[in-house]
Structure formats: C-alpha cells, structure tokens
1. Thinking only about mean count of other Cβ atoms within 10 Å over residues 74-81, which of P, Q has the largest value?
2. Ranked by Cα Rg over 2.2 N^0.38 Å, which of P, Q sits at the highest value?
3. Given a computed value of 1.00 for FRET efficiency 1/(1 + (r/R0)^6) of positions 18 and 106 (r between Cβ atoms, R0 = 41 Å, to 0.05), which structure among P, Q does it belong to?
4. Supply the structure label, taken from P, Q, corresponding to helix-only ellipticity at 222 nm (-39500 (n - 2.57) for each DSSP H run of 4 or more, over all residues; to 500) with the calculated value -14000.
5. I have 0.95 for FRET efficiency 1/(1 + (r/R0)^6) of positions 58 and 138 (r between Cβ atoms, R0 = 35 Å, to 0.05), calculated from one of the structures P, Q. Which structure is it?
6. 1.4 is what came out when distance in nm of label points 7 Å out along Cα→Cβ at positions 98 and 114 was calculated for one structure; which of P, Q is it?
Structure P
Amino acid sequence: MKPVKDVLNEKGHDIWSITPDASVFEAIELMAQKEVGALLVLEAEKPIGIISERDYTRKVILKGKSSRKTMIKAIMTSPVIFTDAGQDVKGCMELMTSKNIRHLPVLENNRLVGIVSLGDLVKAIISEQESKIRGLESYFLYRSDLSR
C-alpha cells in the first residue's frame with residue numbers, strides 16, 4: 001500500500017480551518033463553500049480540535065441548538081488524532097476505523113501537510129486494486145501469447 005503522502009500529492013494539500021470562537025454556522029458555511037466535510041480548529045496556528053458535519057448534526061441539530069449562537073469550541077472534537085505522512089493507506093484506514101473518525105490530519109516532520117478523508121483512502125485503495133488487476137491481465141495476456 002502506498003503512503004498517505006502520495007494520496008495528498010494526488011488530492012492536494014489544502015487545509016481549511018476555523019477558530020474555536022467562530023460560530024458553528026460559519027463553519028458549516030465554510031465547509032459548503034470549500035466542499036469539505038471537516039475543518040481543523042486552530043488557536044494561535046495550533047490545531048486544538050476538528051469539527052465535522054457529523055459534529056454539527058449530532059451536537060447541534062439533534063440537540064435543538066442554534067448554529068448561529070453555538071461556538072465551535074462547544075462542539076469540536078478534541079484532541080485531534082493525527083497520522084504521519086509515511087503511514088500507509090491501510091494503517092490510516094485501521095486508525096480511522098478504530099477511532100470512529102472520517103477525517104485525519106497528516107503530519108510530516110511535525111508539520112501539518114494536509115487532511116485525508118475516509119473517501120480519499122477508499123479511492124486510493126480502489127485505484128491500487130485496479131492497477132494490480134490491469135497488471136495481472138497484462139501478464140496473463142503476455143503468457144498466453146507466448147504459449148501460442
């Protein structure tokens with residue numbers, strides 16, 4: 001399996017963030033604008049949490065709170081779980097499954113370099129499997145040509 005840094009190189013290294021004192025409405029608005037499902041919560045440029053659409057639905061909507069009055073710090077998930085850029089895709093999937101998370105910030109040399117989603121990792125696995133299948137098909141076609 002390829003390292004998660006290769007997934008980031010393909011998808012991009014964009015990191016969208018918000019401050020803990022912003023409203024949940026502002027976070028949802030930014031997620032919609034950037035077409036992402038989570039934002040890193042930064043305080044003094046340090047990651048202190050993450051907020052996702054899941055946090056919004058479970059901690060605001062289902063509890064009848066106002067997204068305009070509720071602050072990010074009240075519903076964000078903290079502490080942030082990270083992975084290393086050298087971790088392979090399978091290891092990231094196992095971590096995300098065991099922690100029941102769908103977005104995983106990636107560090108390289110203790111520096112934030114991107115965020116991957118469960119969907120990003122699934123796409124990477126499918127792509128790798130398709131590549132292996134094509135390679136096997138080519139091998140068997142080559143072998144059958146030799147036997148003629």
Structure Q
Amino acid sequence: MPNLGSVLKSEIARLSRRSLRPLCLSIKKDVAALKRSLAQHKRLLAQLSRDNARLMADLNLKLTAPVIAPADVVNRARLGPSLIRSQRKRLGLSRVAFAKLLGVSGGAVVAWEGGRSKPRAAAKAALIAIRKLGKREARQRLSVFSGPDGRKS
C-alpha cells in the first residue's frame with residue numbers, strides 16, 4: 001500500500017502544476033511578444049545607426065570641403081595684416097587653428113599678420129570666404145579636422 005504522505009504530496013504537486021499552467025501560458029505569450037518587440041527595436045536601431053553614419057559622413061565631407069570665394073571677389077579684395085589679424089580675433093582662434101581652417105601652415109599666418117608676406121591666390125580665396133563664417137561654424141569645421149580629444153584624426 002502506498003504511503004499516504006507521498007500520495008498527498010504527488011496530488012498537491014499535480015494540482016499546483018494544473019493551476020499554474022494558465023498563468024505560465026500567459027507569461028510565455030508575453031515573453032514571446034517582448035522578444036519580437038526587442039528584435040524589431042534592434043532592426044530599427046541598426047537602420048538608424050546606418051542612416052546616422054551616412055549623414056555624418058556627408059556632413060564631414062561638406063565641412064572639410066574648402067570654402068572658396070568667387071574669382072571676381074578675390075581679385076577685388078584687399079587683405080592687409082591688420083585685416084587678417086582682426087578676422088582671426090573675430091573668430092576667436094589661435095594662429096594654428098586659423099591656419100588649419102585655411103589649409104595653410106601656422107608660419108604663413110604669422111608672416112601674413114606681420115606683413116612679411118601676402119597670401120597666395122588659394123589662401124586669399126579661403127580668407128575671403130571665411131569672412132562669412134561665424135565662431136560656431138568655424139569651430140565646427142575645426143572639430144572635423146581634429147578628433148574629440150583635440151588630436152588630428
């Protein structure tokens with residue numbers, strides 16, 4: 001004859017499994033729905049990451065493109081040492097940063113500001129085009145040339 005305790009124990013286990021089955025079924029459905037939602041969000045995140053990378057590449061390409069003024073404006077423009085210095089001060093840039101923005105060496109900017117030399121045609125065009133830049137856009141262009149830590153990327 002079976003032990004009464006083991007019979008009661010097995011009956012209690014059977015009834016508890018039976019009463020928990022509908023609860024577990026709804027939880028399983030919820031988990032499956034959450035997994036589907038997570039997969040959908042992962043696909044969306046991957047798509048947004050690709051779009052963001054493409055847009056950032058386009059923006060960096062536009063920002064690294066040299067700013068050039070029209071030829072007729074360049075021919076009529078007068079650039080003296082004080083004008084170059086005031087332009088640099090207006091943008092709040094060091095000589096090295098200003099040179100990097102123009103695509104020339106820091107020594108060239110020193111020589112221009114000292115009146116020892118004059119900018120060549122390409123640099124003159126860039127100087128004239130930079131007149132339209134504000135501080136924010138100049139710093140944004142410089143950040144493209146440098147990494148987030150300030151070093152050349």
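1. P
2. The structure with the largest value is Q.
3. Label of the originating structure: P.
4. The correct label is P.
5. It traces back to Q.
6. Q
Rule-based calculations on the coordinates, nothing more; no lab input. Just so you know, these numbers come straight off a predicted model, no measurement behind them. Cβ atoms are built from the backbone, for glycine too; each structure is taken alone.
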